[in-house]
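Bear in mind these aren't lab numbers, they're just calculated from the coordinates by the rules spelled out. Here the structure is a predicted model, which means the values were calculated and not measured. Cβ atoms are built from the backbone, for glycine too; each structure is taken alone.
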Structure I
Amino acid sequence: MRAFIRGWIILLVVAAAGCGGRSFKLTPIGFLYAVGQNSNNNILGFQQLSDGQLVNTVLPSTPTLARPVGMALHPSHNFVYVTNFIANTVSGFSIDHTSGALAPVGTAVSPSPTGPAPVALGTDSAGKFLYVLTQGSTTVPAAISIFAIDQRGLLTAAGSVPAPASPQALVVSPTAGFLYVAATNTISAFSIAADGSLTAAAGGFTAPAGSNLPQMVIEPKGQFLYAPDSVNNAVLSFSIGADGSLTPVAGSPFAAGTQPVSVAVDAGNKFLYTANEGSNDISAYTVSAGALTQVKGSPFASTPSGTTPAQPVFLTVDDSNQFVYIGNQGPENISAYNINAVDGTLVAVKNMPFFGIGASWIIATK
């Protein structure tokens, strides 16, 4: 009788594990798209599972033109746009939110031409206009190309304005009509009119000579802008005024690892992370009114110990606000970490790193 009872207990435990609170089934929660080293002029698509692991989508790669280097997600999350650095174009794709497949907008519409060497892009908060930053050439100056976006995601050229010399990064406010361009050690501000046109605005910023600001991010509420300084191993933090002006937060700049080149912030502006290419790690911070304090255990290794030096060059926080994904140029892979919602510490996702791509840009969507 005891053996019979023990057998039923075992069966009940197994049944509970299979259909109760400890299910081993992983459900999809979103999609990631990446471009960069070894992507062979493709956009690579990944399905994100509930524990943060990545698997290929049904359509794992989508062709674009030569050397895709940057991406922007439309505010509707229905379209993604890609800068093709060598082809001097921007491509638009619609997103199938069931399969994750990408398709050229319209009926395979040809990519739109930009100025020479497009490197970064972003949309206005309403999703009506796309802005593409081009570095120019020896004969064509740097510029910001402006495109109107229709309901199908199609682009129509709507002019351009000069950009600062040697521009590197562009970011658009997610809540207001302001755009910022980083060029070596300066950040320039532009106001966005109702027709999408840009006007240079006061309130930019000039860092000390010898600084380098390769990227920027604005947190979702549009109140703070953050930029890594890859030369001085620091993160700059600014509050954004009602007129778009930038004011350094008290204590800025904040110490980071060696050669920080990318920065990402969570949806609540509670935690911030930097990819430190020189020290092969990730710095993690708690955020309070724009001020940064490194969390316990920071910095965190970008890839497991014993692997090729990571050289992390990009990172992003996913739509669920649970995971950080990092593009590593050294071993050409993507790392993934779970974010502790209480203190911002990072815990490696099972089976990471994933896939053979040194991602220079990653976007996430549901």
Structure II
Amino acid sequence: MIIDNISLLNYRNLADVNIALSPKINCFIGSNGMGKTNLLDAVYYLSFCKSAFVVTDNSNITHDAPFFMIRGNYYSDSGVDNEISCGLKRGEKKQFRKNGKPYDRLADHIGSIPLVMISPADNELIAGGSEERRRFMDVVISQYDKEYLNALIRYNRALQQRNVLLRGEREPDGEMMSLIEDMMAVEALRIHEGRKCFIDELIPIFSRFHASIVGDGECVDLRYRSHLNDNDPRELLLASRADDRHLGYTSRGVHRDELVMQLNGYPIKKEGSQGQNKSYLISLKLAQFDFLRRKGGETPLLLLDDIFDKLDSNRVEQIISLVSGDSFGQIFITDVNREHIDGILERIEGEYRLFGVTRGNVDLIKERK
């Protein structure tokens, strides 16, 4: 999958941008706050129907502007071309279109443009709460398994209904609770199986990428922890019903799953240095890329947002060597250091385009065809 051209109107500080892209390497250089990350975020938005960084959609509209618009022209690995566009007016519902036709549900679009983004925000996968690590699993699996995404939507809807009953002034109706819990149990089994299979398949790929970047001196691992590993979901919900009524929320289930990230047999959250954490996360995301490529049959887009800080030159060299290989397709790289980018471009073969980003303006500086 490649994006041949992207145009933006009023997306954060990018008031009016229209650029043709290289099918291989696209580098964006500029000082902090100029709009490099916003440009990558717009590419991310066209894949996932939301920003990678901003929760509220209206916050992505340029100050004092009435709307934003993003449009991209894509070519699949088999040569099929599609135009994907998104528009949002303040106070209204966002609209996604494929070749001018609106989607019935935004969920129908997820997975059609596979994408992996690596950024400093990924540190929350290690430092943040378990919801960050569940989101990581869900984002990957939903890109190649539509039924998983639908199960997740149905489970979360039933979970909200159960929590409303638990917080009610009156004792919840037993039959209604049983009905909701039956719905949750069916979807929970589907979610649990999807996550378990994903992690089991990802671990050896992850270990291989980490060894390529770091060497054999460190051992990395992932461990999927879930209430459903040893329990039936229906029995679990029924047994915790009284306690959950007291708490006012559902305390057990796949919505409490955890992905334990380990370095040399210990949680990396406690053991890892900044450099080790960064190498761990980059290896994990490259494994995600390889997994999606194999599973979905389409080469994902790869977005590398300011990832080379705090990495020694050897690790940077290994990463560039990996992503410039034939297994990777179109790549977007941002950096504040022009010398850093020039060094990267000197070490790769093939096409690239280098853009300068200044106060929301994007200009082509250099290219090789």
Structure III
Amino acid sequence: MAAVDRRCFLRACAAVGFGMALPPGAAASAAPGRPQRQNRMGRRKLYIWSGIDRNASEKDLKARYGLLKRRGLDGAFVSGGLDDREFDVMKTLGLEVHTWMWTTNRGDRWIRENHPDWYMVSRTGKSCFDQPPYVDYYRWVSPVVPGVRRYLVERVGELAAHPAVDGVHLDYVRYPDVILPKALWRTYGLNQSEELPDYDFCYSEHTRRAFREYDGRDPLEIADPAHDQAWLHFRYDSVTRLVEDLAREARRHGKRITAAVFPTPDLARKICRQDWDKWPLDAVCPMIYHSFYDEGIEWIGESVLEDIRAVNRPVVAGLYMPAFRSLSEFEQGVRLAMRRGASGVSLFGEVTDSHWEVAARVRDEFGS
């Protein structure tokens, strides 16, 4: 997701009872190292993105997830680590359980205390360790660093080893936004018509040394980094190699792996060095938040079509609920996503009974 304070948004959504969603996963399992084909996804699905509620009683959890199941929910992408009680409730109801983790955006105390050198550095020398861009929780570690990759593989392994978990869902698996979605420029008082050095990462000693070994140049000496193909692809590939490692670990435990990504491959590469159409995922959830890009609802269908053409695996369209000004607009968005070939939708934000009724009806109309 872009630089929006998701933690505050989560607290607001929790108050209305899991009425939200972001990234989802796929339905059918894949052979190790091989994502499922789009046309093998099966029945269209509905997902939410939620957090573990350790304060709720088991009775409350059964009531909450039971209601969501009756509304049409197929699975949840659950943040906050592992929780036997909540996962058992979900599995008993037949819901998919996908554990959701932040990937290269890590503010972990252990990393900060032991490896401040792992954090990405901007072209102007600002480290995410103590000078994060945009918002305080933007603490990005470099996928080029072998220790970072090992650390993240261990985190995926811990999640994937849980017997109730169907899959691991990756988010923030990228570089910081070198260019924000256009509607957010106003929020931060920026004009990002071109890349600005303060938001161009990573120029840490680790990454500069690795690129010199690869290409022979110091990236700080590149005159036009925004258009230097070797430097751009070096960073794209560093994230892709990380995802390959994480996918391998998830599949070692017999679990699926999915990711929340930016709306289309071209936008993702431009905005955050995310080459996600190359990743070995079982399903992908592009966050097609049309309002972030000052686009109309039709853009949802256009983006899904572009994504379907780009990848050979299920695409589940992530929709941003606050962007829909009416129930009819929401229905139009879901219908466009399904019509263009999405294997389902995931919903981020407050979802009312009426929204659930519409989503389930449209989903059922399209079938498998």
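Observations, loosely collected:
- Which entry (I, II, III) yields the derived value -2000 for helix-only ellipticity at 222 nm (-39500 (n - 2.57) for each DSSP H run of 4 or more, over all residues; to 500): I
- At a computed 1.6 (distance in nm of label points 7 Å out along Cα→Cβ at positions 105 and 273), which of I, II, III: III
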